[in-house]
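Got some structures for you, see below.
Read-outs throughout are calculated quantities, based only on the coordinates presented, and are distinct from any laboratory measurement. This one's a predicted model, so the numbers in the text were calculated from it and none came from an experiment. Cβ atoms are built from the backbone, for glycine too; each structure is taken alone.
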Structure I
Amino acid sequence: MKREVNERTILDSFAEDFVRVVEKHTKYIIVSGFVAIAHGRSRGTEDIDIIIERIGKDVFLKMHYDLLQAGFECLQSEYPDLIYDDYLKEKTSVRYVRKGLIIPDMELKLAKDELDDYQIKTRKKLPLTGMNLYFSSIEMNIAFKEELLRSEKDMEDSKHLRIIYSDTLDETEIRKIKTDIRRLRLS
């Protein structure tokens with residue numbers, strides 16, 4: 001099910017362009033709905049979720065200015081100190097878009113706990129996507145969709161990923177992650 005280059009989408013290009021800047025400054029993972037979409041699931045979305053390592057303000061400021069130079073802007077504010085202090089440091093996401101556009105957007109969050117740290121530590125490039133991006137593991141995506149998110153769309157995403165990776169899924173890992181989700185996010 002390898003996607004061909006001529007099947008590239010606006011979201012694919014947007015993600016790759018954004019990540020090209022971010023990876024110069026920190027580790028990242030793409031998570032949530034775009035993981036299923038990148039694996040051929042047909043469903044709409046206007047955003048991509050990215051989690052980056054917890055970084056200091058100085059590193060964030062350099063990354064932010066590089067994003068501006070690459071043609072992106074933050075929807076929350078034009079002031080990078082405010083973006084870091086009032087949003088990211090407080091565990092709130094921010095959204096970046098290409099200058100002058102409102103979609104698609106990249107919802108950027110700092111890792112907030114040991115579960116996010118584990119996601120980044122176990123990140124993977126997923127060859128079936130045909131993209132040179134790091135994603136959280138398939139097991140992590142399934143666990144989050146089934147245990148925490150649980151919307152109809154998330155359950156369909158999970159079902160899609162379970163079908164594609166049916167021969168290689170580690171159900172023990174999924175159960176472990178679900179236990180961690182209950183302990184860290186649902187308690």
Structure II
Amino acid sequence: MRLGIDLDGVVTNFIKGWMLRYNLEFGTNLTEDRVDRWDAAGELTHFDDLSDFWQWAGASGHGPTVFRNLDPYPGALEALHDLAECHDIVILTMKPDWAAADTYAWLAEHRVPTREVHLLRDKWEVACDIYLDDSPFALHDLVNKRPQSIVCRFVRPWNEPIEGTTDIHSWNEFVSLVAQEKGDRDCSKRE
């Protein structure tokens with residue numbers, strides 16, 4: 001099967017990554033537990049609006065962007081490697097143009113098992129059998145425009161249940177769901 005996998009908030013801990021950098025640069029003490037909705041950075045930082053935040057995140061062309069040094073969530077990379085033994089991993093991530101090089105570098109450094117990477121806004125444009133995402137916007141579009149596919153919401157504090165999605169709380173749960181759909185237990189070895 002083709003598995004459409006989002007990066008930020010699913011494979012990578014974007015919240016922790018930008019907060020570590022922000023705390024270091026501005027002497028603050030932001031913590032991940034303060035994020036309880038999409039685009040919370042606008043209220044948690046000193047920036048006047050989100051466009052200023054994104055300009056900072058892009059390092060204004062000087063050095064790596066915030067996307068270069070993100071930590072993977074525990075179990076994410078292992079699960080992707082297990083899944084890749086039986087399925088095609090398709091990375092679907094919404095990134096600004098300035099983040100492309102650092103995104104590809106991150107994927108290579110972490111040896112993400114994929115031959116297909118899409119940096120795009122409308123993830124539904126790429127056909128997959130199962131999608132895994134955390135973005136409320138992407139999830140709504142996937143449910144509405146890919147009704148034949150299974151759309152999984154990786155449950156995070158910044159997203160709410162969405163009709164038509166399957167809630168996923170861990171990578172182990174996702175691996176099990178994929179194995180159940182495929183009827184292939186070889187990809188559900190993870191405990």
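When distance in nm of label points 7 Å out along Cα→Cβ at positions 18 and 34 is calculated for each of structures I, II, structure II comes out greatest.
If mean count of other Cβ atoms within 10 Å over residues 66-73 comes out at 18.6 when worked out from the coordinates, which of I, II was used? Of the options listed, only II reproduces it. Comparing distance in nm of label points 7 Å out along Cα→Cβ at positions 58 and 122 across structures I, II, which is largest? Going through I, II one by one, distance in nm of label points 7 Å out along Cα→Cβ at positions 58 and 122 peaks for structure I. With distance in nm of label points 7 Å out along Cα→Cβ at positions 50 and 74 as the yardstick, tell me which of I, II scores highest. Top value of distance in nm of label points 7 Å out along Cα→Cβ at positions 50 and 74, among I, II, belongs to structure II.
Given a value of 3.0 for distance in nm of label points 7 Å out along Cα→Cβ at positions 10 and 138, calculated from one of I, II, which structure does it belong to? Corresponding structure: I.
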